[in-house]
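**Student:** Right after this note come the structures.
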Structure I
Amino acid sequence: MKCGRAIAKFILMVALLPLPLSAQFRADTILSVLRSNDVVFVSTRTGLFQSSVSQQKWTPVKLPKGVLPGGCLNASDPGVTKIYYSPPAAPLTARSDRCSIGFGLWMSADSGKIWKKVDSTHWFKSVLARKDGTLYASARVPSDKSNVAAELEIYGGLAMSSTDGGKTWLDIGASSTDPIPSVTTLFSCVKNPAHVCAGGMGVRGYNMEYAPESRTWTVTPSFVATNANDMTAEEYLAPGGMGSGTSECCYMQSATLENYYSLGFADVLQRPGVTLQAEKKRYNFSAGAGPKIVDVALHLLPGVQGTSALAVLDLDDTEVCWGLQYVDPSGAKVHAAPLITRLNNPAMGHAHLVEVGKPYRRQLDLEGLEPLRKPGLYRMILLFDNGKLKKKDQNVWTGTIVGSAIFDVEIN
């Protein structure tokens, strides 16, 4: 049983309280975060806030008069105490779930008590502060020929550096022998902390590394394997994402001032808001054609804004909506797509209410999904697709899910 769609499309099925396309995000939704040792600074559309990992209490950070909230904070090397902030040119709306492209750059050396404007001529997408005092940025200068902010948001900007705290900037991409792609993000390289790593965007994505000592760039295409044979087992079984059929998308956990610590957010501020997984990490079955029962659960996680319940469609007396993706004992990669993907006249689905702390649970017989005859260890993730089920209520969410956790099956 094979299918060409091994893509990670995440499935959920929707809701008593569906998330509309005009979703409203809470005012305390965190749009950008800067962590330095125990201290955490965040940006929301109402302002900047500071806390510590040890105390976990938020206090406002006052911005200069006339400086709008909702902009991006910088990234930085460990130990850098200066804060850099680039404010948006216009107020953010309730639909904003990430920081805006900023115009100009402000700096504070005392945790936001006093601010100094260090740039008033550039649009900024990403800023990295290094421990030697150098600033690196993805930036553009204003132009009356194009919408610079929109282009910067989508495609990225020029790679620039400043050794005087942001007063003057050098286009470090221009020093490269060959033109480099537009820069989308900047961060310290893990393998070589003295270098600057970046994400680039052109006709494809790029991984980029800048060596300050030689003023040279290394640019390599970002490789995303689409052929299973080119993937490692971990890549092939990577957790999926969310996709929709005729319903609205998407259900994500979003960090807020209220849940940042309680839900364990750190540098990543958005995560999938639904999980699909087996109830146990390991199952043991005998070889042969007997039943191989696995308990599975679909959970709605706390912190999904705009909804508190989902209606999950399934066919309770069959397993046509369920499939598997696995690596068998010999290392072969198999995509056993749900049978429903090949049916033309599916039945009316039955809606199951899913609430936070009240998942949709059921049992699956793996034997009905894929015969597992070869002795040894199978590593698996679940697949679910209810996109073709008929539904009485158009607010019920339909789509697909790729499992969020690997489980093992030992065939003896």
Structure II
Amino acid sequence: MMFKLVYNFLYKYLIIIRNYEIIRIQKFCMKIALVSAFLDDGYQHNLNDEFMEKVVCQEDHFYHRIAHSIKMRNHEVIVFYISVEKEIKRFKHKYGHEIIRVPAKKIPFFHEPLVYSPMLIEQIEKEFDICHLVSGYYVMYKVPDMFDYIVKKLQNKMPVIARWAGGNHKWLFPIRKSIKKNALKKCNKIICAGKEEISILKNVFKISELNIEYMINPQNLLLFKKREKQEACKKLGIDNDKKYFLYVGRLAINKGINNLLEVFKEIESTYPEFKLVLIGDGPLKNEIKKYIKRNRLDEKIILEGRLPHNKIAYYYNASSILFHIGISGGLPNVIVEGVASRIPIIASRNNANIDFVNQELGTGIIINSNDNEELKKSIEKIIKNPEKFTKGIPEKIKELSSEKFGEKLEKIFEKCLDEKKSSKEK
């Protein structure tokens, strides 16, 4: 009799536990769309099948690190790219999540076309719980841009979370600023990585502090770390006796490439042991090649092109100074990776850079954009005393694991869904 009572009790208990687990899984299993609002994502290359498979699906881009961190929380996540390619197609990223390339339409408009994609909206509103716009540089000239279009179409269908990566809001015409302000106000949450960006959102675009979240993109701190230069040079197959200046990023006019080339040309005879390594691709690539040839710098400047992160990590360790001196805003991943790798950094005074690169932290020097004299003096200062600029890693960088990022993002998504549900019930 006692055995039967115990058996029945345990059986009912296990049923309750099983039901609880089912409810828990159902509650937390969200379907999330991570969306790039840029046509062909600014690659300066059509996202054709070959490029998607060989480049996009193999990249360690922060979109995919975000997707990976969400997937670690047992949610379904798909990254969307809009493209001039006419066929909608699915691809598999090396991290295991799916990528969908969706056709977009263009309407000629002054110097930049207006871009929109009914097919993208149809895909997201039909299947997803959350739309997270991960491309964050929305200060564009278009009226309106793809970001505004997506927010307008989806705001009443699901929570829309934006990522704000700054940019010079002073570029916006009054009507453009009004459209952008309206779109930002309709977002359920806006994620940004810099204190100055938060101030701009609050004071310029009048966004409530309750709708702003401070978060830095997840980083692989097992990959980006301090190593001995000799080990790094051996791994890369480069001369350990030489010294290297390093740039990592798009080869574009707003990245300060021209200033860097001009200053390097001016100082290369003073520092003959140094070479300049440029990692990345972009619209200035051919112009840079011509500059190198015209100034006979073939032996001094190395154009590496696009490289995987597991190779870039060693270039941080092999180099003496990392440059990020453009006018674009936000917190570039290259800054966080550089600080984690303990390489001295010279960065421009833009938004979140100043939170991570400064002499007080011992991580580098902040300069004004387009100031060649200041750039030259900063290079000389670091060369004379490099130890002063490799003191340590700020605590906030140590907390950038995918696990912690995914956990925090999950809470934001859940809160937005709960608020959306509550507002519908009223």
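**Student:** Using mean projected area of the Cα convex hull in nm², for residues 317-356 alone for the comparison, can you identify which of I, II gives the largest number? List each step's numbers first, then the result.
**Tutor:** Working: I: 4.8; II: 2.5.
For this comparison of mean projected area of the Cα convex hull in nm², for residues 317-356 alone, the top structure is I.
**Student:** For the read-out helix-only ellipticity at 222 nm (-39500 (n - 2.57) for each DSSP H run of 4 or more, over all residues; to 500), a value of -12500 was computed from one structure; give its label from I, II. List each step's numbers first, then the result.
**Tutor:** Numbers: I: -1000; II: -12500.
Here the read-out was taken from II.
**Student:** So, one more: Given structures I, II, which gives the highest value for relative contact order in percent (Cα under 8 Å, 6 or more apart)?
**Tutor:** Working: I: 18; II: 14.
Structure I comes out on top.
**Student:** Here's a follow-up. Here distance in nm of label points 7 Å out along Cα→Cβ at positions 77 and 333 has been calculated and equals 3.8, so which of I, II was it run on?
**Tutor:** Of the options listed, only I reproduces it.
All of the numbers you see were taken from the coordinates with simple rules; none came from a lab. If you're wondering where the values come from, they're calculated on a predicted model, not measured in any experiment. Cβ atoms are built from the backbone, for glycine too; each structure is taken alone.
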